[in-house]
1. Name the one structure among I, II that P(r) over Cα pairs in 20 Å bins from 0, in percent of 30, 59, 11 was derived from.
2. Figure out for me which of the structures I, II the number 2.4 belongs to, where distance in nm of label points 7 Å out along Cα→Cβ at positions 30 and 150 was derived from the coordinates.
3. Comparing I, II, where is Kirkwood radius over Cα pairs in Å, for residues 102-181 alone highest?
4. I, II: which one has mean count of other Cβ atoms within 10 Å over residues 46-53, as calculated, at 10.4?
5. Among I, II, considering only distance in nm of label points 7 Å out along Cα→Cβ at positions 54 and 286, which has the greatest calculated value?
6. Name the one structure among I, II that helix-only ellipticity at 222 nm (-39500 (n - 2.57) for each DSSP H run of 4 or more, over all residues; to 500) of -11500 was derived from.
7. When mean count of other Cβ atoms within 10 Å over residues 94-101 is calculated, the result is 22.8; to which of the structures I, II does this value belong?
Structure I
Amino acid sequence: MSTGTPVAPTEKPPFSRRVFKLEHASNVGPLLHIALWMGMTAAALFVPGTSTWYLAVPLIIVLSLLNLSLTIGVMHMHTHRPLFVSKFPNRVVDILCCLPGNLTAAEMREVHVLNHHRFNDGPGDVTATTGMDKGIGAIWYWVRYGMVVKIHTVRTVFAANPAPRRRKTRHQFIFDLAVYAAVIGSVWYVAGFEKFVLFYWVPFLITQVNAGYFAWLSHAPARGFTDEASTSLNNAGNILNFLIFNQGYHSVHHRYPGIHWSQIPDKLDYMRDVNPGVIVPYWMVAQSGWRLVVPGGFLNEGYGTKWKARLESRLEAGTVRSRYLPWFAWI
């Protein structure tokens, strides 16, 4: 099974690339998340009886998690490295990932790829956590993150005398927002007010906070570390990284931002340089935000030390990848 190694020019492209235009066969995983969100949203909106509380509550929870997966996870990896090798399906993915949280591909590119990866939570990073790593400032960061992203994107793509690339991004930004408004407005009209508020707007608002929390959590708790490898928090749980396609290894992502997600296991030797305190087991959703009231509550040196010992054993044995799901790390 392929694990992300680029195809040599003399080799015949794999079936997934020749027929389905996938950049890598493993990209069926992110596409499955998109399909799940679409299917569950449709079921919640149009299947009778879903407004009953014992159905509505689990549906809202699952939809909120899928929203975050598409808005931050799939859109993130897709912007760094498109899922397809063809323009049209990539633009379709752009728009589908925009629907759950109104985050466009233009915003992810301008704010995350071009700005955040350049300045890495330091001066110049519009999403820097400076002065907002504790208390009310942290909560304010979580809440306002989406607006910061939107404002920065508008300022950059609508700046005077833009470069041709920025002009193209501007057109895509406008088009994607127009499609978003048309789709959301149409579905709202068909589904009805109550169900749409319950199963779209409630998960939407939860996603806005979760996205801000995720962006904050990726760097704020690690601000006390000065070595480059340890300036990101790493959510290293195996199940979590299965669900988010190895993207919990944030230090590796910043060191190798352009690699395919299935290649991240091959780069986990970089985690040897990461301070164990910034290697944690919990999920990057707002439910773990209670740690804000505990000094140092987001760090977990004990877990990180044990995890690094397991990593060392796996590296020596050559078994960093899951035996049954070799696209994923399993430590």
Structure II
Amino acid sequence: MSKKDRRRMLAQIWGTPTSHDIDLVDEGNQIVVFSNYRGIISWWMEIFKTFYPNIKCREKGDTIKIKPTVGVTIKLNKTTHLLKVSGKDHWPWFVDTFGALLDIGNGDAVELPGDGISISENSVTRFLQLDKDDEEVQDLLDRIPEGGGIMHHEFIMRLWKSLLDDWFGVGASVFVVTPRIDSERLFILMLLMIHNKGTGFNVTLMTPAKQDGERFDKIMEKTKRRIKEVKSAHDSKLVSEVKLEWVMLQLNVQHEDFSTNFIAAYKDGEGEVLTTTAHFHKAHFHHQQKDNVSYSRLSAHDLRKNYLLPLNIGNNVF
């Protein structure tokens, strides 16, 4: 199996909802699972004891050693918080079993008390500069005049980011439509997806294959390079290769030529749409630009009929 195929499989496993942020690294002869949650070792032990009621553990110094099955060895380090899976059969075991372990950790296993918050998740949140106030989105929407109005670029960017985060967070089907998107906005979109992993959202990006003489593929490659270069506050990668692979698996990119801008979402038969004259690009979000903004709620049927189908999207999402 190629490295790319292995990374894709790890990305699918990483996409399993978890109560604590984790990351996966394939080192060939072993898989390393990272987490900055301070209670992660106890969390793992609860999971293993639930999944393997008769499992035996050997503890020596800071290391807890577990052999869940023949050909597989798990080592938990109480100091580094690392979980390492090795052995001649570690890969098939990991692919077949680890997702089920995460399901237990998200449901049946006892969630541990304490203030151990994922540093990785906080790093993404800090980078996005997200306001955790539950009233943030509604406060921004209330500032839009009835029937729409002209708004400043900083407000539009803040609303764009907050609405997308809100929609991803409730597991909606989300649509990002623009004739121009730059690598910074694409980067933010990807981080918002990672930030809301596990909610069950779907996301479609509709944009022309060529924008101002630059192919979208080139913009995407530039974004990937940017993601790989950005460091967290702890000098580690903000987004790992596995997380980036997960984003690429989740992001549905479609190409069409048009000149309209909107973000929209639907869930449970209800739709929302934010339309604007602003392209999702630095030319509109960083240069004292002012653009028209309008927000409305509508049925999922009307969203599909009036906004998605005219652009040849939405045929198989309702």
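Read-outs throughout are calculated quantities, based only on the coordinates presented, and are distinct from any laboratory measurement. A quick note: this is a predicted structure, and the numbers were derived from the prediction, not measured. Cβ atoms are built from the backbone, for glycine too; each structure is taken alone.
1. Details: I: 30, 59, 11; II: 29, 52, 19, 1.
Working through the options, I get structure I.
2. Values: I: 2.4; II: 6.3.
Derived from the structure labelled I.
3. II
4. Structure of origin is I.
5. Values: I: 2.8; II: 6.2.
That would be structure II.
6. Here the read-out was taken from II.
7. I
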